[in-house]
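Peer 1: The next part holds the structures, each set out as structure tokens.
Nothing in this text is a laboratory measurement; each read-out follows from the coordinates by a stated rule. For clarity, every value in this text was computed on a predicted model and none was experimentally measured. Cβ atoms are built from the backbone, for glycine too; each structure is taken alone.
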Structure P
Amino acid sequence: MSHHAPQAPRSALQSLTHTLKKEWFLVGMFVAVILASIFPEVGRSGGPFHVDALIDIGIAIVFFLHGLGISMTALKDGLSRWRVHLSVQLFTFVAFPLLWLGFDALFSRWLPAGLGLGFLYLCVLPSTVSSSVALTGVARGNVPAAIFNATLSGLLGIVLTPALVALLAGVSNQGLSFVDAVLGIAKMLLLPLVAGQLLRPLLHAWHHRHKKLTTAVDRGAILLMVFGAFADSVASGLWRDHGVGLLLAAALGSGLILAIVLYLTRWIARLQGFTVEDEITTVFCGSKKTLASGVPMAKLIFGAHPALGVIVLPIMFYHQIQLVVCSILANRYAVRKGPST
């Protein structure tokens with residue numbers, strides 16, 4: 001008996017260590033926010049460590065790697081499902097903004113202005129590429145259509161995201177002009193993406209072999225962006241002017257938006273008689289929002305807005321909640337034996 005007694009705490013510790021390793025990106029989000037709160041001078045724009053310059057390099061690397069990962073063959077294979085594509089893009093750039101208008105009418109009086117702007121920003125962002133495609137694959141959905149939609153959404157977002165922010169919030173005067181924002185986003189995101197795509201024939205095998213490394217670089221760059229955005233906001237009085245209630249409001253609002261959109265995407269897919277594979281693509285691509293593009297785009301669209309850290313809060317929470325909830329949904333879809341009922 002004495003030999004077995006110490007096993008319980010050790011197995012619990014092993015379980016915790018395993019969970020932390022598996023969810024290191026989620027843990028890293030909280031660590032980035034805590035470090036930015038304690039050491040805002042280190043991460044703020046123009047600070048002694050020039051984190052903002054490192055972030056620009058990180059963004060270029062992230063989208064270069066995305067370019068390496070995009071398969072033109074898979075995109076061509078996904079072209080034929082035009083009703084799926086139309087549904088996904090309408091959800092991303094029409095239904096989400098309309099949902100925000102209702103959300104804003106109901107809750108804006110109780111939300112700080114920066115957080116209200118953050119929910120608007122969440123709702124006008126493009127879909128995310130990596131998790132949309134990965135979860136569609138896990139769920140045994142239409143992967144080529146998912147790749148096509150996620151990529152198209154990212155390209156459309158270069159123009160539509162700043163346009164929708166300017167239209168719905170009129171904040172272009174606080175950041176760059178609309179044209180400057182679009183050109184800045186194109187230069188920051190599109191050029192590295194195109195470079196990656198052009199070099200794909202040479203580097204694709206290397207990229208595939210070192211998937212763990214490239215994923216770590218991708219996630220690490222996003223964590224650095226979060227750290228920088230929060231450091232700027234903390235230096236501008238984020239925690240002095242707001243409390244834990246701000247985090248709670250951001251989490252609850254993000255969860256509510258995701259729940260509504262997941263229900264609507266599934267309902268619309270079934271209303272149109274989509275196959276279960278196309279339904280999966282519609283649900284996962286139509287409900288996703290990108291954190292990888294969202295944080296750097298926010299810096300360009302909102303400029304030196306003092307509430308930048310608050311503005312990116314909803315997408316940070318939404319990203320984590322969508323990963324957890326959609327992973328559960330993907331596993332439920334995956335075990336199906338026949339077509340959707």
Structure Q
Amino acid sequence: MSEERFLDSNKDDNEQGPELRLRPTNFDEYIGQKRVVENVDLMVRSALKRKSSMDHVLLSGPPGLGKTSLAMIIANRLGSELHVVSGPAIEKKGDLAAVLTNINKSDVLFIDEIHRMHISVEEILYSAMEDYRLDILIGQGASARTMQIDLVPFTLIGATTRSGLLSNPLRDRFMAHLHFDFYAPEELAIILDNNSKKMHINLEKEAKLEIAKRSRGTPRIANRILRRVRDFALIEDKKNVDIEHVKKGLDLLDIDNLGLDSMDRKILKVIHEFYNNGPVGIEALSATLGEDKQTIEEVYEPFLLKEGLLLRTPRGRVLSEKSIKHIS
């Protein structure tokens with residue numbers, strides 16, 4: 001069973017209250033992903049000028065980088081309603097058909113983890129995206145017939161952490177495929193500066209950069225650390241949060257100077273101690289860790305690979321010299 005991780009960028013926070021609604025509300029507030037935002041802004045302005053629905057967009061990249069926030073901004077800018085569903089939650093064709101038939105003209109449908117939709121359910125989207133029509137097969141065998149249901153024009157925004165798992169027919173129906181990259185510490189520092197003001201926290205410059213450096217290039221994780229730092233500040237009645245206070249909080253959260261938590265270090269140590277620094281196949285690594293293979297590939301590995309701590313080779317995973325030095 002997977003252990004609960006503070007640094008799990010798949011996990012979203014559901015804290016309520018105006019001071020905790022940290023998502024950007026427009027393109028000007030949206031920090032980072034410059035090329036993605038430029039493309040989307042152009043598509044939105046074109047749709048408004050044409051007075052029609054925006055083209056379908058596929059957003060790919062690691063979790064926690066702002067795909068959902070961008071979908072919210074798009075819907076807000078278009079003056080449309082946003083409908084949010086999760087790919088794994090759509091189990092039957094009827095589930096997706098019900099969603100599609102209940103959206104209004106020019107609304108935005110956001111499907112998170114779209115790569116996890118079953119292929120039989122996914123097929124309904126083909127005609128819906130191209131012709132705004134549902135083709136539903138009724139009955140079986142010789143008595144089977146196709147029923148067509150007209151849909152209003154809408155915009156589909158698909159979000160995926162693994163675009164390679166999408167079928168070619170579905171991928172080809174998106175007019176734009178935009179990839180999200182991890183954020184630079186300087187970009188995260190700006191996000192932290194904006195959100196600390198919303199939360200009425202006075203973070204010193206060095207403190208912001210320290211949180212940013214340990215946030216794995218992910219705004220969602222940076223905001224989660226910021227909330228915990230806020231808690232520590234409140235308990236100790238500190239109005240100004242300096243770097244020493246932040247380091248104390250990060251130590252309590254078991255986040256090291258590279259932004260790794262105990263699970264990240266466990267992966268590296270297992271490869272180091274059990275497999276002599278690698279190579280090791282994903283199946284063997286999954287069995288040794290007692291962790292799902294997909295979780296390792298989608299949640300843990302992207303950052304370890306980006307930081308050069310883990311290397312993928314044809315024979316399996318191998319530790320880099322940087323990784324060996326870090327865990328020694």
Structure R
Amino acid sequence: MALMNENIKKIAIVRLSALGDIVNSAIVLQFIKAQYPQSEIDWITEEVLAPLLKNHPLINDVHTVNLKKLKREMSFKLFKETIKKLRSLGPYDIVIDMQGLIKSAIVARLVSKNTHGFDKNSTRESLAALFYKTGSNVSYETSVVKRNCFVVGDALEFEISDEMILNKTPIFPINENFELRSDKKNVAIVIGASWESKIYPKEFIVEICEELQEQCYIIWGGEAERANAQWICDNSEFASLAPKLELPELVSFISAMNLLIGNDTGPTHMAWAQNVPSITLLGPTTTRMIYETPKNVGIKSPSKVNILKIDKNDFSIKILDPKEVVKTAKELLNDGV
């Protein structure tokens with residue numbers, strides 16, 4: 001590692017959304033603290049996602065914005081209040097925008113002039129780079145986890161290596177215990193996603209549960225997903241409905257699993273974050289979205305993906321063979337014996 005920059009004592013991270021992106025970003029906390037043990041790290045995020053980060057032992061304070069509400073209501077009063085709030089934060093030695101969008105860059109710039117982010121060639125919204133004092137050059141095709149680690153390491157003048165990422169400690173604290181089966185392996189299955197085209201068919205989920213013959217917990221969010229989860233449970237004797245879980249509870253529940261299978265979405269990424277074996281099912285997105293390890297793997301459909309212009313009408317996830325998923329799942333479960 002590089003020598004510590006003694007001028008860096010108070011750091012702000014801007015990562016507003018979404019859930020999976022915040023999960024994949026929070027890995028940097030342990031590396032920053034190892035390099036700068038006396039530093040204070042604040043995090044700026046969307047209000048709805050703050051519960052995941054609040055009470056994190058490595059975060060000094062979580063500041064929230066509600067840009068979705070601001071966009072929805074177009075309220076001038078809320079706009080002024082948001083700007084005033086952001087300008088009142090700090091002072092910070094450096095503000096790092098890990099999102100690389102115009103909206104996150106503006107938030108970072110309102111907080112401080114001393115901002116760092118991705119340069120104009122390293123993000124989909126190149127104009128964001130205009131709001132940074134300094135920028136990092138890293139290919140957009142690079143794994144999102146490695147991009148996150150690079151932009152932070154570059155900003156703070158130290159290197160985050162692949163070895164450090166592979167040997168990470170669990171990213172989030174575990175605050176709750178759950179009573180689980182001891183006579184079978186406990187497998188969580190995440191059935192939801194932000195787009196319809198990222199969702200694996202529920203009929204295939206039933207087939208996976210029936211073939212595995214382990215205790216499969218179907219994780220859901222919202223009533224539509226709950227109905228699908230219940231359908232899966234009604235059609236497989238090995239599937240059970242997971243309890244309703246808030247974000248901190250969800251982390252603890254997933255941390256207790258022997259394996260997680262899921263779509264490319266936040267709860268699936270939590271398994272990797274917590275060092276739990278996982279299988280991510282990918283159709284319109286690529287393995288760039290995950291950090292593959294011997295026990296965290298992606299199964300990708302054969303469709304070609306333009307990561308600069310994702311096709312939300314690519315439903316190729318539906319052709320992923322459940323037998324391949326089961327085979328990979330059994331290998332991962334047996335490795336954990």
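Peer 1: Assuming 3.6 is distance in nm of label points 7 Å out along Cα→Cβ at positions 115 and 283 as calculated from a single structure, say which of P, Q, R it is. Mind dumping the intermediate values first?
Peer 2: On the way: P: 3.0; Q: 2.1; R: 3.6.
The read-out comes from structure R.
Peer 1: Follow-up question, since we're still on this one. Taking -12500 as the value of helix-only ellipticity at 222 nm (-39500 (n - 2.57) for each DSSP H run of 4 or more, over all residues; to 500) derived from one of the structures shown (P, Q, R), identify that structure.
Peer 2: Details: P: -24000; Q: -12500; R: -10500.
It was calculated from structure Q.
Peer 1: If distance in nm of label points 7 Å out along Cα→Cβ at positions 291 and 315 comes out at 1.2 when worked out from the coordinates, which of P, Q, R was used? List each step's numbers first, then the result.
Peer 2: On the way: P: 1.2; Q: 2.3; R: 3.5.
Clearly, the read-out refers to P.
Peer 1: While we're on this one: I have 2.9 for distance in nm of label points 7 Å out along Cα→Cβ at positions 43 and 83, calculated from one of the structures P, Q, R. Which structure is it? Before the final figure, lay out the partial values.
Peer 2: On the way: P: 4.6; Q: 1.8; R: 2.9.
The read-out was computed on structure R.
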